[in-house]
Structure P
Amino acid sequence: MRRNKKWIAVGLVMLMAAAGFPGCKKGGGKLPPAPTGALNNESYMGDAAVTVNGDSVSYREAMLYLQTARQEYEGAYGSEIWQYTLNADGSSLGEWVKDQTLEKIVYIKVVCSEAKKRGIELDSEERSIVAQRTEDYMKKAEYSALSLYGIARKDVENVYTDNALAQKLYDTVTLNVDTDITDAEAEQKHIQSMMLKNYHEDELGNRSALTVLELIATLDRFDALFEEAKTTKDFYSLAFANTEDKTLLDQWVGEGELPEEFAAAYGLKTGEAMQIKAENGYYIFYCASDYDEEAIRAKKEELIALRQEKAFDEVYDTWRAEATVEINEELWKAIGFDMDAKG
């Protein structure tokens, strides 16, 4: 699995600072998941969920990470997302998110462990930022949610501190990564398209061929739309109104990024259009722009970030292989991720 900068400070800190525990409102409503196993109520809150090179992450801190993950998924897909299973074996999304969160926690702790070996510490300004984020979080979090997990200010501060330290080492390691990327490497074209299906499809996704008359009518429409596409000043509106597949409707792409059957469309210049008959339908591609400084600049930043992530992952893999990681399996299993659990 690709690890990246989002696993360190920026993504997590921003999510946690944005809103405490989601779904927990004064006067009622659902509380986040609580332990569902047979652990003693008075002891598990002080237990270590994970220990990396002798440095532990408490149950309380682990719940902060889990709630951040919950907020991210519910914010993107809604609270109903937890009702779905991932595989035929019945494994739940909640369990998968728990596994991913555990991997993130280990990642952060391994990086922090390496930072400490190198003598890297937060300076006074960075500690001040951690303190402010902790304060902001405590103001936004609901008391009932904090109480449910026994979370104190120190637990929140520990999580922010770890993330800030991991970020600092990330920046140190990737400081000298080559950032020289040419415009040609980062070239981006603004490509739009519309598509007419050459098949029928029922509610179950089963496909059947068009009749001869339907096929002729579709091809006639395909040609008529192409003639209009060559002269229109608003291809996007034309495509949006007529396409039967919006997958490739509007996108910025670099060389080699289009599917192979559509690769020829990358050769279009601004204002040009072309027809492509593909296996699953008839496409009209249009180049809205073959050069854009802002798009190239954004692509350069993306490529630089990828180089940094690759460089960091290479050294991280060595640290991870040498790290001593202990997971409290009983505690981790007992942490429920039932989104309907109530306090």
Structure Q
Amino acid sequence: MKIKKQIFRGAHIALLSMMIFQASHAHAEENTSPTVFLDGLPLSFQTSPVIEEGYSLVPMRALFEAEGATISWNENTRTVTAVKDGTTVTYQIGDTFAYKNKERLELPIPGKIMDGFTMMPLRFISESLGNLVKWHDYSRSITISSVHDYESTILYGVNLRDTPEKDNDTHILRMLPKTEKIHVIREINSEWLEVQTQDGTIGFISSAPMYSDYSTTSITTKQADALITFGSKFLGTPYEFGAASGQTNTFDCSSFVQYVFDKVLSKDLPRVSYDQAHQGKEVKLEDIRKGDLLFFTARGLDIGHVGIYAGNGQILQTYSKEDGVHFTAFDEKWKKRFVTARRLF
């Protein structure tokens, strides 16, 4: 009986400790300062943003100035004035309202002085200047977009999501149809872009080149690195001529290329190297970059082999039962057999 009581007491203490830890962790997470991005770039504040009553408070001067406004402070009335492009915003510390020109704007919570800084609700500051604001719960970050130009075009219907994740369909906001114009706010990584639509929605879409005409050196570098990193996972995978598509037990040169481009860039390539050599656009040998496809003569065929240029004079490819998938120096032996290079992204 005594042993049972000790066991129960130990379990009770363990459970209580776990509850305290989880509560402390949740409380710490609640008070973690959110990251603020303005037009895709992280903002740095002299005093950290805080969250009170579910609202993000940020240093008013720092954010207004980052958004291009001129700030003045009246010590006698404890009033802040911000001016930008014909818009004047005034706020008196402690009030639950502010003025945009002569229009009275209600605030969700009053601003306050913290550590010598005037802290105001972030959404009010940005939206009073005509900007878009989006809170991302998944990353505890805030996006502010001041851009109203839509420079990119959707090429193929793509889901607009509220998180950069493919597997959870509950986070799909809507489908962006072909020809819709968007503005790309930020490149999250090789797979995702943060975008805003013309109806003022901020979300995430796949960065795969099939979905939009957005292209920068930065995103293509990320995608090329992702191709090589993913392809490298299969180093040593056995070579089999005519290997079946879609499986990873064996590869031949073109099934390997087909599989890697499908998984990383959602690029649907033909099965054989000769047909793959008609995809994308041709690039000169001296202009090749990481991620380009290199085609060679083989088995008496004008084009009978393909590999992925891995940068630094290396090819990621497979053709040998002894080596399987491996890196090879792009040396004179290979350059003598070189036929063409194609760029797919």
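Each value in this text was obtained by applying a stated rule to the coordinates, not by laboratory testing. This structure is a prediction, so every number in the text was calculated from the model and none was measured. Cβ atoms are built from the backbone, for glycine too; each structure is taken alone.
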Exercise for review: Have a look at P, Q and say which one yields 6.1 for distance in nm of label points 7 Å out along Cα→Cβ at positions 112 and 208, as calculated.
Suggested key: P
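Comparing P, Q, where is distance in nm of label points 7 Å out along Cα→Cβ at positions 120 and 280 highest? If you can, show how the numbers build up before the last one.
Values: P: 4.3; Q: 4.9.
Top value of distance in nm of label points 7 Å out along Cα→Cβ at positions 120 and 280, among P, Q, belongs to structure Q.
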Revision key, fill the gap. When relative contact order in percent (Cα under 8 Å, 6 or more apart) is calculated for structures P, Q, the one with the largest value is P
Exercise for review: For mean count of other Cβ atoms within 10 Å over residues 200-207, the calculated result is 8.4, so let me know which of P, Q that is.
Suggested key: P
Review point. For which of the structures P, Q does the calculation of semi-axes √(5λ) of the Cα gyration tensor in Å return 51, 31, 17?
Key: Q
Practice item. Out of P, Q, choose the structure whose coordinates give distance in nm of label points 7 Å out along Cα→Cβ at positions 176 and 296 equal to 3.9 when calculated. Key: Q
Review point. If helix-only ellipticity at 222 nm (-39500 (n - 2.57) for each DSSP H run of 4 or more, over all residues; to 500) is computed to be -7500, which of P, Q is the source?
Key: Q
